[in-house]
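Read-outs: derived from the displayed coordinates by stated rules, not from any lab. In this text the structure is predicted, and so the values were computed from the model without any measurement. Cβ atoms are built from the backbone, for glycine too; each structure is taken alone.
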Structure I
Amino acid sequence: MTRSMFRFLSRQPEGPLLYGDAHLLRLARHGDYGQWHSLRSESRGFLQPWEPRWRDDELTAPSFRARVDRGVDEHRAGHSVPLLLFERPGMTLLGGLTIGYIRRGAAQSCMIGYWMGERHAGQGHMESALKIAIPYIYGQLQLHRIEAACIPENWKSVRLLEKTGFEREGLLRQYLKINGEWRDHVMFSRLPEDGEFGKMMRP
């Protein structure tokens, strides 16, 4: 077991603080705007093919403040946990990971989404972030099923999900409107017994 697997118990009023050996996941704060604006701006061409079309005010300070406040409200309501990913100890912003569409009752499931700044891509940061977030989802949030959907051509995302224990389930036709077009997505899911975390939990 790595030291990062279960270090998700440090909590603050503004939301969870999920620590790994070299990373931290937490809710966005208003003071993050400078780093967020710089990283998203320089990564626009890298991110846009895989995201909904950006609004005209996407990168403005008021839009970011509204995003932060909405994230806090959604977390308090139990609907989502929208996190930013930082590299420690310098607290350099790398990207983001959202635990969204949390469903209780019979479902006990969520949908995850993530993004990475272009200059930080391909260095294993998001794999580390998922390895921190997955035990939190099963343990602290007590959910049973994690879902993720990605465009089939996004082979980097497909590979990431497969490496972190997700299983391919099928094709969702014209599932999301991405960069102005309705795009097919591959659905992946992960259960507590899947992958490295699941092996550790088995008797």
Structure II
Amino acid sequence: MSLIIYFLRHGETTASTTGGYCGVLDLDLTPEGYLMAEDFAKAYKSIPWQGIFSSPLTRTIATATPLAKTIGMGIQQRDGLREIAYGNWEGKTPDEVNQLYHDEYVRWLADPGWNAPTGGEKGIDIARRSNEVLEEIERNYPTGNVLIVSHKATIRIMLCSLLGIDIGRYRDRISMPVASVTTVTLTDRGPRLDTLCDRTHLRPELHARKGT
């Protein structure tokens, strides 16, 4: 038996509907976001879970909570699963960032692995801290099913690290809609991507709300 990691992006927030950079801003879910969390719990409650890990931000904890309550399991919060810190760009739209920090914005778009938002984190910084959580999970749960509830950039960076994709291409190579589920099985031949951005657990009216 292998270890299967389920990566769940949090449910909808106001930022995911507008496209603004929220990063470490502690936004809550929208009412629709809470319904997305409930839909996930209903669809995945029968899986024999070994552990639930989450970013400590409100939107991820709120997404993980319905499943945790349903199955009676605690949520293990890890700072390494936080979203990228956007620094001075927090709360701003891409157009605003382009106007205020044009040169840095262009460099970041070209290679977010090695270039940081103004006052924020590089992709390699997120890879380093999130990999520590992945190593902890592999060490403590060699087999079974483990859930990670995290954020758009952080999940994409973790997937790049596991699948051998250049961290600097995480924004170009992998999509990550709100409330989507991606699964990776850690086999004796390395990580294997099994499911990418599945949202079939969502009710139809929520499935159409992909967000940014």
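Data for the structure
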| read-out | value |
| --- | --- |
| Among I, II, structure where volume of the Cα convex hull per residue in Å³, for residues 54-125 alone as derived comes to 96 | II |
| Structure from which 31 was derived, relative contact order in percent (Cα under 8 Å, 6 or more apart), options I, II | II |
| Which entry (I, II) yields the derived value 49, 39, 25 for Cα extents along the principal axes in Å | II |
| Origin of the derived value -9000 (helix-only ellipticity at 222 nm (-39500 (n - 2.57) for each DSSP H run of 4 or more, over all residues; to 500); candidates I, II) | I |
| Highest-scoring label, criterion being distance in nm of label points 7 Å out along Cα→Cβ at positions 30 and 102, among I, II | II |
| At a computed 20.8 (mean count of other Cβ atoms within 10 Å over residues 110-117), which of I, II | I |
| Answer label among I, II for the case where distance in nm of label points 7 Å out along Cα→Cβ at positions 22 and 182, calculated from the coordinates, equals 4.3 | I |
| At a computed 2.2 (distance in nm of label points 7 Å out along Cα→Cβ at positions 62 and 150), which of I, II | II |
